[in-house]
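Just so it is clear, none of the values below were taken in a lab; they were calculated from the coordinates. Treat the numbers as computed from the prediction; the structure is a model and nothing was measured. Cβ atoms are built from the backbone, for glycine too; each structure is taken alone.
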Structure I
Amino acid sequence: MTILDVPAAMFAVCAGIVFIGALVQGTLGIGLGLVSAPVLALVDPAFIPVAILVAILPLTVSMSVRERARIDGRGVGFAIVGRVPGAALGTAAVVVTGTRFLAVLVSISVLAAVAASISTLRFATTGRSLVVAGAVSGFMGTATGIGGPPMAITYQHADPAVMRSTVSVFFTIGSLISLVMLAVAGAIGQRQLLLGTALIPAVIAGFVLSGPITRRLDAERIRILVLTVCAMSAIALLVRELA
């Protein structure tokens, strides 16, 4: 038995990892792409990046509504300015280069960002830093489905609710921008859209469960968890591509 040409058992694994990714993102503000992309790519490359970009939309919209009072509108605006050219470059990369090269590049970039974040450096949420983070996130998210680390690291010292709500609005708008650009470039097929749609129930379940967990975590624990998720996912992706 198959689901959209994916063995049913493997699709169940994919749905399970997406559920965990949505739970993590609903709690921390990022995580769905970071947690699920390596596994989804192993099962079927068609999941990346379109299925993640489609599946994440109900999650980011729901999170934006849940914590709408804490959205940093100014930050979203600057980040979207960067997202547009970043998504354009990511679209070009999908069309021109191989997925292996992109995955290795993303892994190295994420690990470098995590290393910088645990150093004595502090990333201020200035207009310039947000434009840069938006551009890098746009490139990474459009090319691989993993666009969270640049924005999360930029907001890691902000109030957790501000980070979750602001990054969610950015992801909602940014994912739509990326999907439109990929569609115009002819990089989206019907099966990719259906795979993303089929993952949405798992995403919604993860979001629902994230609410009670979110209320029990403090800011420093969330920061540590964000950095840990980023590092572990980047290492897993790098090992997969170089193995």
Structure II
Amino acid sequence: MDYLSIVGLLLGILAIVGGNAVEGGVVASLMNGPAALIVIGGTFAAILIQTPLATLKHGFRMFGWIFSPPFVSLEDGVEKVVGWSMRARKEGLLGLEKIAEKEADPFCSKALALLVDGSEPESIKSVLDVELLSREHWDLNGARIYENMGGYSPTIGIIGAVMGLIHVMTNLADPSSLGQGIATAFVATIYGVALANLLLFPVAGKLRAIIANRALYHEMMIDGVISIAEGENPRALEMKLNGYLLAQPGN
């Protein structure tokens, strides 16, 4: 569980609500149904028009990664590859066949299968590089959905603001309706900007970081499998793969 995402989301809401309260406002002044409908509905409508259905589904499924990202540990990956290397050194490449069948990560399972089949290192790298690039491209398209929504949201908020002002101008003779129109105008702008900068853009940024970390993990696995295919010493392989740990946060 990524608690930073939860804390960040709550802190963002608290900052707006708390700042409003410090200035003497009330929470009710930030609650406006028409403004929310315009901004949220308009943003979703725009992204539905722009994005293919398959990409849209994948992007929305990826939202869960913000709170529970796919577990990827470079340290565990190094340990795993070194274990494969030692197993192959003792039992030969066929000794990895059962490990390949039990491997939970489809990418690593495919890498091991290619290794067990006796594929040449160049062939293994070629096949796995294509899959890595395809997976990364697919995931980045999903993350881009949130970036695009973050671009639309403030603009839709401005549309809501203009609509609210139009309502005000057409009802100048009715003072009782002026407050609601002005509230919709300004609250719509707040919704649009806040939605983009406190949710959509941060979500896109975190997804990109998760995708990059997983791609690095798989690059390390490719390097490790090719080294095993070339018969590299397990100790030397471990030292080489430890270099990837420098790119992991906290190292």
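Brief remarks follow.
- Which of I, II yields 4.2 [distance in nm of label points 7 Å out along Cα→Cβ at positions 6 and 126, calculated]: I
- Answer label among I, II for the case where relative contact order in percent (Cα under 8 Å, 6 or more apart), calculated from the coordinates, equals 37: I
- Structures I, II, by mean projected area of the Cα convex hull in nm², for residues 22-77 alone: label with the highest value: II
- Origin of the value 1.5, where distance in nm of label points 7 Å out along Cα→Cβ at positions 30 and 118 was derived from one of I, II: I
- Of the structures I, II, the one that 47 was derived from, the read-out being percent of Cα pairs over 22 Å apart: I
- Which entry (I, II) yields the derived value 3.9 for distance in nm of label points 7 Å out along Cα→Cβ at positions 54 and 166: II
- Of the structures I, II, the one that 21.1 was derived from, the read-out being mean count of other Cβ atoms within 10 Å over residues 142-149: II
- With Kirkwood radius over Cα pairs in Å, for residues 86-189 alone derived as 18.8, matching label from I, II: II
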